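Asks: Structures for review follow.
Quick note: the coordinates plus some simple rules give every number you see, no bench work behind them. All values derive from a computational prediction rather than experimental measurement. Cβ atoms are built from the backbone, for glycine too; each structure is taken alone.
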Structure P
Amino acid sequence: MVEDILIVKTTSLGDVVHALPIVSDIRALSSAARIDWVVEQPFADVARLHDGVANVIPVAIRRWRRALWRASVRAEIASCVRRLRQQRYDAIIDAQGLFKSALIAAAAHGKRYGLDFRSSREPLAFFYDQAFRVPWTLHAVERNRMLAAQALGYRVPAHCNYGIGVEPRTFDWLGERRYAVLLHATSADSKLWTERNWIVLGAALAALGIAVVLPWGSVAERDRSERIASLLADAIVPPALTLRDLAGLFAGAYAIVGVDTGLTHLAAALGTPTVGVYCATDPAATGLYGCARAGNLGGVGRAPEPMEVLNEVRRLAIDDRS
């Protein structure tokens with residue numbers, strides 16, 4: 001197997017989590033493999049969680065494209081390109097399959113691999129030295145793994161391993177209580193579970209002696225956290241948390257319940273009992289996958305009931321935490 005590999009998977013959070021098993025697969029087959037990863041700055045810490053990643057190369061495409069006229073932005077881009085071109089890679093794998101990621105792959109030195117015309121949302125095959133067909137019917141995790149396996153010439157291992165783990169964090173605002181984390185926020189209103197459902201679930205967890213933590217990332221999400229918390233006996237709205245803070249919070253939780261959002265995928269990948277709540281998307285395509293202590297409920301137009309979610313939480317969390 002080739003030894004110097006660059007993975008291009010820049011965004012979003014869930015997509016970056018879904019690409020982690022590529023690193024585990026490669027390292028399981030060749031401990032000598034050296035893997036670098038290009039990723040958007042806000043998600044760089046996720047790639048860094050995997051000890052098989054040698055270097056993380058952050059980009060800021062979302063920010064750059066809004067201010068290309070600024071000299072400082074152009075200087076940042078030039079610096080990033082120089083860093084990409086410092087290393088000659090045996091293989092550059094564009095696991096994103098978008099025009100922006102294909103451009104990043106093209107900027108690096110080495111043989112480039114990506115998806116063929118039938119397998120990506122954009123016609124990008126001409127950017128690559130070799131393009132491969134990967135069925136759309138596969139889960140996103142398996143699409144990533146299959147692309148890398150075809151590019152590097154190995155069979156996809158049977159076991160899916162995200163390869164990440166963190167120590168539980170302590171927080172002054174949390175104390176020593178047993179807690180569950182409720183991830184109610186997501187990128188689209190159609191994916192939201194109703195506030196009433198969160199309140200019913202939170203009350204049921206409180207009856208079991210489990211506090212709930214309601215993280216947020218925007219003012220609107222903080223307001224929703226506070227509305228839900230105000231109607232529960234033991235609920236905490238934490239201060240703003242970084243991605244590393246959240247990973248440490250997840251690691252110490254009794255369980256996580258989250259809607260279709262990248263943080264839910266991160267929680268499951270860390271090995272915490274995690275229930276994914278789906279209201280408008282199909283978990284067969286992008287649900288929690290390959291995690292022994294995770295389950296998906298609901299689907300397009302069929303949100304699960306709170307007691308259904310609670311029962312799944314209790315099933316997954318039957319261990320020394322319970």
Structure Q
Amino acid sequence: MHHTAQQINSALKQAEHVLIISHKNPDGDTLSSACALMQYLRTIEITHTAFCATAINPLMRFLPHIEYFVTDHALFERMQFDTIVVLDSGDLAYAGVAHLLSALSYEPTIINIDHHITNTRYGNHNLVIPDAASTTEVLYRFFKANHIALDTHIATCLMTGLITDTDHFSNPATSASALQTGADLLRAGANLNLIRGWTLRNHSIKSLKLWGRVFSRLTKNPEHDMAYTVITLEDQKEFSITDKDMEGIANFLNTIGEAKIALLLKEQENGTIKGSFRTTADEVDVAALAKSLGGGGHKKAAGFTVPGRLEESSTGWRIV
């Protein structure tokens with residue numbers, strides 16, 4: 001790990017223009033990873049741009065430098081980057097940039113920093129640590145391996161990814177390493193109250209009404225020991241709900257004690273269904289389940305996307 005981290009740091013220092021990519025439909029981990037890296041590149045005076053293929057999560061607007069993110073795909077036609085860093089993405093399709101990078105007339109150096117066990121190691125440099133609780137924990141180890149001091153901005157960013165991916169240190173990703181990292185980040189000046197205010201106390205009344213409907217549909221499939229529920233497009237339109245309002249439902253389903261696996265299925269406007277698996281059972285690997293459906297993730301939290309729409313029948317909900 002140390003050798004790869006040092007190679008990546010050397011590549012960043014020699015770069016003329018770095019493109020930092022957060023994955024599409026960004027969560028707290030991918031965005032805070034990007035903001036931490038932006039802060040570092042500012043300190044060493046390396047030109048950089050941050051990109052996300054979809055809109056930025058407004059609940060993360062407290063992060064330093066997040067206002068500089070670009071979502072215009074034409075960026076890849078207007079500018080040229082000799083080094084590209086992809087954060088928190090098992091592959092380039094999940095990042096939402098596979099087609100954009102394949103269309104480039106040049107070959108940039110690709111740096112892949114991630115913690116998903118299903119990562120395909122697509123970069124010229126791959127810093128992938130599956131036992132890390134978050135990609136920000138991977139970045140924390142990157143900074144430590146290169147003896148880079150953590151200022152309050154970097155510490156707050158790294159803590160944000162750690163908190164959001166461990167669901168405030170409550171889900172199975174909460175390891176001894178994660179807690180030790182969190183303690184070190186607090187010592188470095190991470191603003192825990194700021195993070196908690198934006199990521200924990202953030203539910204609107206309309207979003208909780210939607211949660212009530214979603215929970216009313218909870219069904220257990222005894223054959224697979226799985227509890228599942230759905231969110232339809234009609235639900236989202238009725239409550240004027242955004243993806244940000246639905247964040248946390250899948251994690252909350254992980255508190256069910258009557259099933260080994262929880263599954264949330266959500267209709268999307270592009271004619272696909274997004275599935276989110278969760279489990280706390282030691283013997284269950286939901287990343288393998290998600291991978292069989294074209295997705296990926298972690299052993300205890302994973303997701304996938306399949307074409308189709310949700311339909312309710314006399315026997316329950318199904319994808320058609």
Structure R
Amino acid sequence: MEHILKSIKQLKQEKSATILAHYYTTPQIQDAADYIGDSLALAQEAVKLQNDLIVMCGVHFMGETVKILAPHKKVLLPDMNASCSLAESCEYGKFKQFVDEHRGYTVISYVNTSAAVKSLTDICCTSSNALPIVKSLPRNEKILFAPDRNLGDYIKSQTGRDDMVVWDGACHVHEQFSVEKIVELKRQFPNAKVLAHPECKKPVLILADEVGSTAALLKYSQASSSKEFIVATEPGIIHQMKRNSPQKIFIPVPPVDSTCGCNDCEFMKLITPEKLYLSLKNECPEVLVEEGLRVKAEKSIVRMLEMSKKLGL
């Protein structure tokens with residue numbers, strides 16, 4: 001493994017490439033990356049990059065997002081099978097029909113969607129900025145939110161927008177966390193703070209001491225005086241939590257129907273050091289987005305970035 005990581009570093013320098021990695025990838029991938037972050041941070045970084053070769057260590061929609069924002073750059077994804085259950089829960093044809101049935105609504109779509117779905121979207125968002133973006137819109141503005149029903153319901157509860165229409169999609173990782181597992185862990189670790197991603201179901205969020213994006217949960221774990229944390233999100237983030245707070249204890253919440261101690265995103269874990277090395281070496285697989293589609297999808301992402309900047313996010 002050490003030899004492969006060394007070869008990745010060498011290739012990266014030779015090709016003047018930049019490696020971006022999401023918090024949910026493996027620790028080895030995170031350690032090999034130039035930039036690590038959640039979807040919003042990686043999108044913001046993609047805009048600023050000077051390198052012509054970018055490797056996205058994440059899932060397919062993330063590679064598409066980078067290509068949409070940086071069309072003249074070569075964007076690689078080490079494994080094209082790295083999809084996203086949430087993105088897959090929002091198929092373009094069905095979503096288009098749904099949007100057509102709600103004419104006059106402002107369409108806000110989570111970044112965890114395909115370029116095609118983004119082309120139907122007015123404002124893109126991430127778990128970091130979804131709530132403040134919705135709050136910033138006029139109270140009488142009709143909103144259609146997609147695709148995560150749990151995040152949508154959380155936003156409705158925080159804003160009082162009961163009339164907001166929400167697409168019925170979900171992330172397979174966050175859907176599996178249960179109240180029972182968290183209560184059980186709280187018995188074992190009574191002083192632990194519960195950290196939960198807003199893609200979790202409402203009963204889980206009610207138990208949480210802090211609800212937020214991966215970046216927000218990471219920040220909270222650093223700033224908190226607590227020494228123990230029960231983490232209800234994809235456990236890849238724990239690598240950075242331990243790195244930033246080595247003296248603290250982080251306990252991942254296991255899935256409902258498994259005895260294993262984790263609830264991994266199988267798609268994120270498809271990105272391995274071996275695949276990263278081969279992707280850099282051969283400069284493939286390459287993420288491509290048809291130009292007409294790219295232009296349509298770009299508008300929603302640019303608006304998200306502009307609103308995030310205006311809101312100080």
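Asks: Quick check: 36, 21, 18 is what I get for semi-axes √(5λ) of the Cα gyration tensor in Å, calculated from one of P, Q, R. Which structure matches?
Replies: Structure P accounts for this read-out.
Asks: In addition: Among P, Q, R, considering only distance in nm of label points 7 Å out along Cα→Cβ at positions 31 and 143, which has the greatest calculated value?
Replies: Ranking P, Q, R on distance in nm of label points 7 Å out along Cα→Cβ at positions 31 and 143, first place is R.
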